[in-house]
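The following blocks contain the structures, represented as structure tokens.
Only the coordinates and a few stated rules stand behind these numbers; no lab work does. Bear in mind that the values here come from a model prediction, so they are computed numbers and not experimental data.
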Structure 1
Amino acid sequence: MGQPVIFFDKTMDLFLYQNVTEPTRFRDGNRPSKPDYIFTEEENLVQSIQIEALLGKSDHASITFECQLGVEISDDVTVKHDYWKAD
């Protein structure tokens, strides 16, 4: 069993979503490939993925994306006294 198979199996075991669906590597004489990954635990956390220009003289493109993150705001306020400052 090769390394790529082990890597793929591990991502499947962890139920990760691979969000990059377009090629990100473009080398003359070769077929474009997708060696870059953005893994998430939830399907819709990453949005607006764009494959941008190649990085300098590299054959890899840059990737820009937006993450949909939630923040839980709590109404509970706990007052803690700082006795060292005589509060």
Structure 2
Amino acid sequence: MSDRHTRLRALAAAQWKLALTLTGSVVGIYFGFIFLIAFNKPLLGRQILPGLSLGILLGALVIVLSWALTWIYVRWANRHYDDELGKLRQ
């Protein structure tokens, strides 16, 4: 097996590992929030500030964390994946 093929396999494995980790994180965050809604409504109904419940805050946090994890993947792809693919194409 050539060095180029080995590097491509390693790059694909790194991408797969990162994608699974980030996907698992998003799924865990989302289903954790859904389970709280299903099984602990009184907790989510607690008022933190007037007009702001813990449920609203956690719902917004789910969205922000999803964006942040997407940003992490895009940053990794731009810095590592694209650079390595460019080197492999040469």
Structure 3
Amino acid sequence: MAHVLARLAGADLSEVRRRLESDAPFYAEHGMHLEHLWRNADEPSEVLFLLRVDDLEHCRRLLERVRAPAQLGDAHARVPDTLFLDGE
């Protein structure tokens, strides 16, 4: 089963939760489903979340397409660091 682990520094947990919930239908259409959301206990302004994904390569391409406009408009745009995890 494939997952994406995302880490966003300088973030507010409630704002990240609200954004993930509002974007959930779009991501679900693309086989991406939120499984967990955490705040780093040692660094409260760091939020991590885990997405279960149906197709890891499709997810990777989609995230690249979604991120590109944000980063083009603002070189300092905050986008999560991501790890693409493939397991059995």
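At-a-glance table
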item: Origin of the derived value -13500 (helix-only ellipticity at 222 nm (-39500 (n - 2.57) for each DSSP H run of 4 or more, over all residues; to 500); candidates 1, 2, 3); result: 3
item: Label whose coordinates, when relative contact order in percent (Cα under 8 Å, 6 or more apart) is calculated, return 46 (choices 1, 2, 3); result: 3
